[in-house]
Structure 1
Amino acid sequence: MMEYKSYTVEEAKKKLEHYCAYQERCHDEVYRKLRELNMIPQAIDTIIVHLIENNFLNEERFACSFARGKFRIKQWGRRRITNELKARNISSYNINKAMKEIPEGEYLETFDRLVAREWEESPETNIPKRKKKVMDYLLRKGYESNLVLDAVHSLPEK
């Protein structure tokens with residue numbers, strides 16, 4: 001038989017304060033964490049309100065931080081970042097705000113760098129296949145299809 005540790009609301013609050021202070025979290029992550037701690041719905045609501053009021057939990061801050069991080073560290077495109085935020089139930093308002101965190105110039109520079117790197121490093125000798133691999137890679141990264149098509153069409157034919 002498994003033993004479940006039970007937490008008082010105060011213990012859970014402290015635990016979740018640390019959880020949110022360590023790294024930005026979205027409401028969904030916090031809710032899931034509280035469910036894992038076997039908290040009842042009323043306690044979950046109380047704790048989430050406490051975290052928001054004390055600025056441990058801020059969905060707009062989470063969305064902006066997430067967008068900056070995924071773009072700068074993983075070089076994700078806007079479409080992938082948007083989809084990941086939607087999967088975390090972030091509001092359209094906060095997603096739009098987060099997208100403004102990515103400067104257009106830096107976005108296009110990163111995109112161009114990825115195109116060039118993928119093209120150079122591809123071992124594929126068949127040019128159409130090579131272009132397809134570069135295109136698939138960029139679409140997986142979440143870059144807009146019009147950007148990807150323009151970039152792939154401008155790649156050398158030989």
Structure 2
Amino acid sequence: MQQEKAMNESRVVQTRLVLPPDTNHLGSIFGGKVLAYIDEIAAISAMKHSRSTVVTASIDSVNFLSSVKAGDILTLESFVTGTGNTSMEVYVRVHRENLKTGEQTLTTTSFVTMVAVDDEGNSKPVPKVVPQTEEEKWLYTSSKERREKRMK
């Protein structure tokens with residue numbers, strides 16, 4: 001197994017159209033729908049990093065910052081920001097784009113912890129993550145504090 005991987009090797013971007021069945025009676029996307037998207041993209045980033053099956057250990061934080069309406073485009077981006085022995089912290093951010101105006105807004109941020117598992121479901125070691133950009137370095141450094149809070 002490779003001992004270290006650059007953070008950007010786990011980067012995933014997904015784009016989705018928000019349709020009326022995805023929304024509540026106010027025309028805003030269901031929070032649970034966004035959570036499902038976050039869980040899925042976080043898993044993909046963690047699988048790319050670990051090159052193995054992963055399971056969700058926790059969704060550490062979810063911040064819904066602004067609403068998303070039917071007809072908006074959602075762009076989700078995720079990447080591994082920190083690693084333990086078998087776990088990976090994945091940062092996910094979600095932007096909405098109004099197709100008529102082109103306006104883009106950050107709508108949701110989240111940190112998800114994933115654990116790599118083997119074919120029997122036992123946890124397995126993952127490569128260390130190496131930050132390169134200033135944003136990545138900040139997320140990497142702050143991941144240690146978030147990990148300590150999770151462990152309490």
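Only the coordinates and a few stated rules stand behind these numbers; no lab work does. As the structure is a computational prediction, the values presented were derived from the model and not from experiment. Cβ atoms are built from the backbone, for glycine too; each structure is taken alone.
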Candidates 1, 2; mean projected area of the Cα convex hull in nm², for residues 61-124 alone computed = 5.6; producing structure is 2
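If mean count of other Cβ atoms within 10 Å over residues 37-44 is calculated from each of 1, 2, which structure is the one that comes out at 14.4?
1
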Quick check for you: by relative contact order in percent (Cα under 8 Å, 6 or more apart), which of 1, 2 is greatest?
2
Among 1, 2, structure where distance in nm of label points 7 Å out along Cα→Cβ at positions 77 and 141 as derived comes to 2.0
2
Between structures 1, 2, where is volume of the Cα convex hull per residue in Å³ highest?
1
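Given a value of -22500 for helix-only ellipticity at 222 nm (-39500 (n - 2.57) for each DSSP H run of 4 or more, over all residues; to 500), point me to the structure among 1, 2 it was derived from.
Details: 1: -22500; 2: -8500.
Source structure: 1.
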Given that FRET efficiency 1/(1 + (r/R0)^6) of positions 5 and 45 (r between Cβ atoms, R0 = 25 Å, to 0.05), derived from a single structure, equals 0.75, which label among 1, 2 identifies that structure?
1
